[in-house]
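Chemist: Several structures are given next for inspection.
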Structure I
Amino acid sequence: MALSLNGMAVLGKISANAKLFGDVKADADKQARSMVVKQLKAKADDVDQLRAVKKAIGPAAFEHIVDGLSDNDIKSMLNKADKYNPAMKKARPAARREHFRELAAGKAKPVPAPETPAKRPAKRKPRRTLNLESMKAKPRAKKR
């Protein structure tokens, strides 16, 4: 029978006793980065969550993690967080990374969705009516 483990509680205890767990510091660093990146990717469409993650882990740790992200990861997360920003579609990787940082810091806001014009009601096709005059019997012309 498998036991359930509260991973966050264990990580908190390990963090509180960092000297005791000094031999696994590299593994802890790697896992911490992995967990933050996974959370950022999962909530990439929510700028408020992005800011909350930055606040939770601190600006210095956040900057280190953003520096370690690949250009494709940044592009993917920006396409979700600021999907209506046309400048970010063709921007260089450095500009995307800087915009991502500005979004996380609250210095930039995502571009709102463009307003779509209201749909006009479809034009009704005219009703076809029978032209009774054209259907009347016509006298035949006499042959000569």
Structure II
Amino acid sequence: MKRLLVLVVVTTLLVSCGNTKIYNEAVSKISVAQGTVPASFIKDNQVLLVKNLGGELAQIFTKYYKGKHEFVSTKELETNDKYKDVSTYAYLFDFKESKMPEYGSFKDFFMLDRKENKVYRTGFSSTNNQMVLKAHAKKLEEIRKSDN
């Protein structure tokens, strides 16, 4: 029983260290200075569009990003006239999903400046989508609150 407890504790510590490393690496890649976030990111009454993340990922984003945002589908972006207003809805937080049978799926998160039609990528992705998304949401919130 003691060995099982030690194994559980060691495994938990290793997973926690791995999560921290993924989070820190993702955070280090998200900044205006590095060109992975637009310099004019979210001003005044702008609303950040966020591609539908679903369930837990949507909750994570909302927990850490406190600015105005709306979850949208690709279809809504294409068909709802409201989203044609690129003054209010200038930025889209989006992702491309890839699947690797031996590792699972991962999302490559990125920003799209809809006015300039320019994509901002970090070049970082992981199968730990929760940690990478948390890093993005917290860092975008930090940038939003600053004078960037």
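Quick note: the coordinates plus some simple rules give every number you see, no bench work behind them. Here the structure is a predicted model, which means the values were calculated and not measured. Cβ atoms are built from the backbone, for glycine too; each structure is taken alone.
Chemist: Here distance in nm of label points 7 Å out along Cα→Cβ at positions 43 and 91 was calculated and came to 2.2; which of the structures I, II was it taken from?
Modeler: Corresponding structure: I.
Chemist: Tell me which of I, II gives -13500 when you compute helix-only ellipticity at 222 nm (-39500 (n - 2.57) for each DSSP H run of 4 or more, over all residues; to 500).
Modeler: II
Chemist: The value 0.30 for FRET efficiency 1/(1 + (r/R0)^6) of positions 59 and 115 (r between Cβ atoms, R0 = 30 Å, to 0.05) was derived from one model only; which of I, II is it?
Modeler: Only one of I, II returns 0.30 for FRET efficiency 1/(1 + (r/R0)^6) of positions 59 and 115 (r between Cβ atoms, R0 = 30 Å, to 0.05), namely I.
Chemist: Taking mean projected area of the Cα convex hull in nm² as the criterion, which structure among I, II has the greatest value?
Modeler: Of structures I, II, the maximum of mean projected area of the Cα convex hull in nm² occurs in I.
Chemist: Identify which of structures I, II gives the largest calculated value of distance in nm of label points 7 Å out along Cα→Cβ at positions 67 and 123.
Modeler: Checked I, II; max of distance in nm of label points 7 Å out along Cα→Cβ at positions 67 and 123 sits with I.
Chemist: Let me ask something else. Taking 30 as the value of relative contact order in percent (Cα under 8 Å, 6 or more apart) derived from one of the structures shown (I, II), identify that structure.
Modeler: The read-out comes from structure II.
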